[in-house]
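Next up, some structures in structure tokens.
None of the figures in this text is laboratory data; all of them are computed from the coordinates on show. Since the model is a prediction, treat every value here as computed from it, not as a measurement. Cβ atoms are built from the backbone, for glycine too; each structure is taken alone.
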Structure 1
Amino acid sequence: MDFLLLFKRPIVQITISIILATYITSGENWLFCTLLIISFIWVLFYLKTSKKQIIILIIVILLFGSYTLAMQHYLKNYSQVKHGENINVKGIVTIVHTQAKDRVTVTIKDSGIFTPKIKLTIYDLEEDLYPGIYIITSGTYLQPEKRSNPGGYNEEKNLFANFTYGKIITDSSRITIENSNGIRGILGSWYYYICKQCEKFLGEDYGKILSGMLIGAKESIDEETVTLFRISGLSHTMAVSGSHVMYLMAPLIFLFSKLSLKRRRYYPIIAVILIVFCLLTCMKPSVVRATIMALCILGADYFYEQYNALNALCFSALCLLLCNPLVIYDVGFILSFTCVLSILLFYTPIYKLVKKGVITSVIVLTFVVQLGVSIVSGKIFYIFYSYSMIVNLLVFPVRMIVTILGWLMLIIPFVGSWLSIIVFTLLDYILVIATYFSSLPLSTISLSYISPLVVSIYFLVIITLLYSENKNASLILFFVLIITIIIPLIMKPSLRLVFFDVGQGDCHLIQTKNNDIVIDTGPYAPSNSLSHFTGQVIDYLMLTHSHEDHIGGVTELLKRFKISNIVIPDVNDEYFTKLEQQLSTTSINIIRVNAGEQLLVDNMIIDFFSPIDKNYENINNTSLVLKISYKEVSVLYTGDIEQEVEAQLLETNEQLDCDILKVAHHGSNTSTGIEFYNKVSPIISIISVGYNKFNHPAEETLNRLKNYIRTDEFGAIIITYKNRKLSLTTEKK
């Protein structure tokens, strides 16, 4: 296959070797690592790679494997301060992440090439922060956390990917802000000036959107607008990448060429402008990649050499990997390189199949980008944006015009007012498109877990279809893809219980072959983690009681998932009454239950033991208490009931014994009395708890439990029942 000849290029082989070395030494999926190595070796032998080249690649893998391990160790052990202790830091702001009313989050870096960065959250700061400002502060040091739920956010990998070793929490009273001199200070002032000028010409709301499009300054954009752009599939418009660099470079080349200047004279000027732009936009991996590739284009033309996009892409990857191999876990890096690879690999063969033309080329370009990015985005974010391709086709040319006119508006003040009218109108058009498509049914579809193997085979199917003359190979790979997707469904356990780590709160999943039951949502909804198992549909959402740490994520779940039934306790509670009214016009079935009622789901019996009374004074005691029984397995979920209700249950129920107990009220000393615990007599008890001011779980409660496990220590707790056997795994090993 001609496609495999691409792997003959030394720079391609070295780049793949470095990525493999990094993933092998820092990844979590050893099976996929092994398959990658086998595939890479097979390709090398298929291409009859020389022994000398293979030895070089082995050395590269060993060197970068060691480099990755050293980098991880360096970042993990950089701070001499322990988690939760006070730390003094100083440095220049490199990136502003959020600029909200109650808090500002930035990344700062002290002087020194090998000095890592630290993420800083400042509460109650009224002053605007922007890159280039010098900060001196002290605060509470927090080590980055590893992923605690399947499909959840891995803070450690994300921070390490950006050469950041930890976090600090502080407030405005403990911070000193100084202006910085030098290049960083000057560029920071330009950054702030651009943001303020955009707001001056277009007003606060549209000005922030434009500054996001021009330099990626999206830290002050309100959450509603960010969500709107994300749901409609336009998040990338706020991420500075290749298109932004091209929108800047192409007009400059056109302008200089019209001045009858030789390219050898103005190419260096354009190169300097691109480098300044890269620095101005905080040197994010996506813009660094785009800038290096643009410089390669200029350099090839300057020295009369042939430009090769794949070589330029690999060279940009090498530059980033040499600085920090862990950058492979940066979302911007992943999506940016996926986008360019999709264009390089898919555009030409697909364009040859259709009628030529400008409109056709734009459609094909948008299609091939979505073809590659959609599966990778679905893998990372567990969401498929249904109308993304249509939206991008409608917005792509407008976005290009907005970017070019936006820069002209800022650079040429005397026409700024006139251009601002056009830019405002075009931005309004983009918002109308985003609002309309995000409001359509199924604008987002939640996806369950997509294995890296499925992603790999997906790309192999497309590549084989486009490049191989043997169409049977494509058909075989397609069936392999289907089998790879189906096998996990067939191998799915008959019962899976997940106790998610949502901090101080409760969120649990009961999954049978055909139904997904979620009990409580936690203070926030672990949406990606739920979607990891459930996909788009939740059959039953059971809300035990109306405290925020149990129902705080309801709104988010209602927006993201298709929920068929909501089960609530039949008690006098204002929250549940309002929820019923809110959902009365939807297709969601509201089920109120009392003690003594029963549900049958997939041969699993769900018995409700409480609420016994409708008018408990303590909301904790209004909690649903339910017991699930499936074959030989039984689990008791107790919400936040206290010993008053436990005593009632002991009087009214003889079926409290179970294999697994979800300990009530996060292990509080007001719950799980000795008589109740002895009656239940579980094999294991699960405590869902996080950092709190109530001293949960109480020492006296822990002393009563014979065998227990906590979400704050082990992360999500997953219990599966298969072939008449129970097995327990945790997310934090």
Structure 2
Amino acid sequence: MSYKVEFELGGRQMIFESGKIAKQANGAVTIQYGDSMVISTICAKKEPKRGFDFFPLTVEYREKAYAAGKIPGGFFKREARPSEKEILSCRIIDRTIRPLFPSDFKGETQVVNFVVSHDQENDTDVMALNATSAAIAVSDVPMAKTVACVRIGRIDGQFIVNPTFEMYDECELSITISGSMDAITMVEGGGYEVPESDLVDALLFGHEHIKTIISKIDELKAQCGKEKFEYVPDFIEEALIAKVTEVVGGKLDEFNKIAIKEDRNAAKKEMTNEIMESLAEEFEDAEGDIKTVIHDLDSLSMRRMILDTKIRIDGRGPDDVRQITCDTNFLPRAHGSAVFTRGQTQSLVAVTLGTKMDEQRLDELEGESKKSYMLHYNFPPFCTGEARPMRGTSRREVGHGALAERALFPVIPAETSFPYTVRIVSDIMESNGSSSMASVCGGSLALMDAGVPIKAAVGGIAMGLIKDGDNVVILTDILGDEDHFGDMDFKVTGTAEGVTAIQMDIKITGLSVDIMREALEKAKVARLHIIGCMNAELKSNRDDLSEYAPRIITIQIPQAKIGDVIGPGGKIIRAIIEETGAKIDISDDGTVLIAAVGGEAGLNAKARIEALVEEPELGRTYNGIVRRIADFGAFVELFPGTDGLVHISELSVDRVEKVEDVCKEGDRMEVKVINIDSDGKVRLSHKYVITGEEVPEGGAGNGRPSGGKRPSRPQRPRR
């Protein structure tokens, strides 16, 4: 038997259904919005997974090609590894639901979402999060609260819930919001220099729609929800906790006053090893539990110090930003580069400028597209002093890169004014808190160092939170330990005018809008301080591009002439590319982009193309070549592929008996265009060059002598 609830949201019907699909899972729900559909399932074990010091939750989001009536490309013709879109969707779901499971529940849990129908109008990532929440709600897996998600856009000052793909390009703001009935739990999005007050309004608007969705999920739960199972809690012996607490004493309080990360961690590691050795006989095979107890005591020590004294582990106050240094033009041959250092977090950023042929091609369910701006983020193990295998791009690297890319996108110049493909790479050299925000700041500086005319400098800051009941401390520019032991990681980027991107993760069940409003205001103060430090190094883009960057020349040719430039089988354009060394791209509308390192190759290619598509201009003088002689005149080539007739009467101011008396084949002759017929035939005159006479508007001559009026015919005798 299946159970269903449906309601209207954003002018479309949203339908939740359970009991029809995947009945062996702990919980399964399908969601339909328009003609898009997602299946979400959850499976969990009651027994804790031993040896794990974290909740073993995995989240999957996979888009099936058949959902949009497509067959995957490649030799194998099946879905391959997750795309960047799929990875980012997984992260949004994970960050929303992870804090809501019981803290002592460590049973292995997996959430799987399949996109099985896609109408190319409604985005399925938000749908998947709502389906996940509904699947958990109707399942027997414990969770603290029901949550829901919406995407809020704004067009012409009006907020819109769940904008369609067609609306995306018009949105000046787009943020994804998750929440429960009483609080916000996750935020992700950005906009075009949006004021902080507008973001708060968007959160309030979105939260009202979130409540509507939650009420419908609870309605489905009332119809078919299972009783939550009794799980085996992950616990540690009380005797062990008491013993470790006694041995640790006040040591962690002292260690957390050590400002240098390496020294602080070394002291804690030495203490941990000593405790494990001293308790090895009394508590056998308890190394993991001992580390867990020390970790919990360390968290309690740091949080208590900040809440009670308002002093942080590196000695800063809650609103203080670490020391910032900026260096540009760091890499000799990169098109643009910068090193941004804030405390013990450092990003080396390089900008590479390419042509239209370097664009990234995307084949997604919503259709094919191209991407001419991208930012890639790398987090090598040495940046935290570790040695571990490098197995490819992690989900975390994809997520941090997408955030930094979104942050800088609003200031990237339009293709029409800057026709380059822009790739930014951020390699993290050191990390102790908020390396993604260092990537934003370093990326902004590197773009200006490359000569990219960005609208304004973009800075980024990570805000934290320590909350114990009503005792709340908001932290500016958080360290890695403050992120790990704290309750919030709230990243905000923007220019001096407004916000370009935000991302919020929390480890508690929710935040009030008032706390978020205060965090946004403190983030603005810090952001302006950081932008000031960046401006001291480089205030605007450099006047010229790097000598190693390609110069792009843009010309427009008639669409009818595109074939003339390409030639049969691409023969002509290939020859131009090989002979000049330039890269050439021709759009269907006749826009030609010519790129070359060094100006001469580009100018040579430009001249070759212009010669192929050049059209004669009325009244213009050309130095042409006589190609053929006839009794009635000479045919003169103005430029390759185009010639015209100089009538014998237009060869000289005097009467000419024979054309050969004035010119012969192969001679160069200055001629002026005096007429272009409707069929494209060009009439030329050497006489006009000699006399310097101007061609009248509309042209002159038509194979007849120039100057004066046509003699009138004698009247016919009347009958």
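I have 1.32 for Cα Rg over 2.2 N^0.38 Å, calculated from one of the structures 1, 2. Which structure is it? That value comes from structure 2. Which of the displayed structures (1, 2) returns the greatest value of distance in nm of label points 7 Å out along Cα→Cβ at positions 404 and 444 on calculation? Ranking 1, 2 on distance in nm of label points 7 Å out along Cα→Cβ at positions 404 and 444, first place is 1. Calculating volume of the Cα convex hull per residue in Å³, for residues 20-339 alone for structures 1, 2 picks out 2 as the one with the greatest value. Upon calculation of distance in nm of label points 7 Å out along Cα→Cβ at positions 596 and 620 from the atomic coordinates, which of the structures 1, 2 produces 2.1? The structure behind it is 2. One of 1, 2 was used to calculate FRET efficiency 1/(1 + (r/R0)^6) of positions 44 and 92 (r between Cβ atoms, R0 = 41 Å, to 0.05), giving 0.40; which? Computed on structure 1.
If helix-only ellipticity at 222 nm (-39500 (n - 2.57) for each DSSP H run of 4 or more, over all residues; to 500) comes out at -16000 when worked out from the coordinates, which of 1, 2 was used? It was calculated from structure 1. For which of 1, 2 does FRET efficiency 1/(1 + (r/R0)^6) of positions 244 and 484 (r between Cβ atoms, R0 = 35 Å, to 0.05), calculated from the coordinates, equal 0.45? The correct label is 1.
Among the shown structures 1, 2, from which was the value 6.6 of mean projected area of the Cα convex hull in nm², for residues 436-539 alone calculated? It must be structure 2, since only it matches.
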